[in-house]
Structure I
């Protein structure tokens, strides 16, 4: 049923992602599926571009790829069934793009208790649930 599972991760708080990774691991084992860990990097604001090194985006990407590799190894998921990806852009937009690119059957993500600004602006998890073309499982933290 769930052969391709996408798990978006905020590398600034990997503990928040642990319940989603554990859930994805269980589901992928049950359905003999694969897991893709995804980190989305924000775009460097234009007004800051002149103050950061020319290769800042490349450095960020390399650091994120290394961190995702560590998270993947620590996940307990067989190496043949887990992969990683780093994208840059708007968080929920890039999650949806990656889900489409890998033909994900399921997106598993964590969400924290909403703050006041979330009620007005909406959360990334809320946007993903609303616009994803596949099933979305939100694991509360």
Structure II
């Protein structure tokens, strides 16, 4: 991926995370046990409220927004947004490990790896060589 400019690399990594999040959720929704539990209004012992759904929507919006923002923001702001968003998503993913089952671990491995790569890429995004566009 060295020949790919950093904006594109970051955007593609956010797409990768987003696709894994979507497919992990779809995979979960196909489980009879999950559906039965969700119909009770509780999942993993947590009551599903409108506030919790809004919080989940905000978290889901981060990688969606970062797909576009990684391509359009100027370097300094882009780097900050990717670092902050990467930390938030990585913390969320690590928090989800406690309730993960085997198939969740599969998806979490790739999501966490991509999040770390986003953080590493944004963190080292200082070199003029690494960024072919003007600030």
inquiry  = Once distance in nm of label points 7 Å out along Cα→Cβ at positions 14 and 62 is calculated for all of I, II, which comes out largest?
reply    = I
task = State the single structure among I, II that was used to calculate volume of the Cα convex hull per residue in Å³, giving 101.
result = II
Answer label among I, II for the case where relative contact order in percent (Cα under 8 Å, 6 or more apart), calculated from the coordinates, equals 32 = I
task = Tell me which of I, II gives 5.2 when you compute mean projected area of the Cα convex hull in nm², for residues 22-77 alone.
result = II
key: Computed 4.5 for distance in nm of label points 7 Å out along Cα→Cβ at positions 38 and 126 - originating structure among I, II   = II
note = Computing helix-only ellipticity at 222 nm (-39500 (n - 2.57) for each DSSP H run of 4 or more, over all residues; to 500) for each of I, II, the value -25000 comes from structure II
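No lab work stands behind these numbers, since they all come straight from the coordinates. None of these values were measured; they are calculated from a predicted model. Cβ atoms are built from the backbone, for glycine too; each structure is taken alone.
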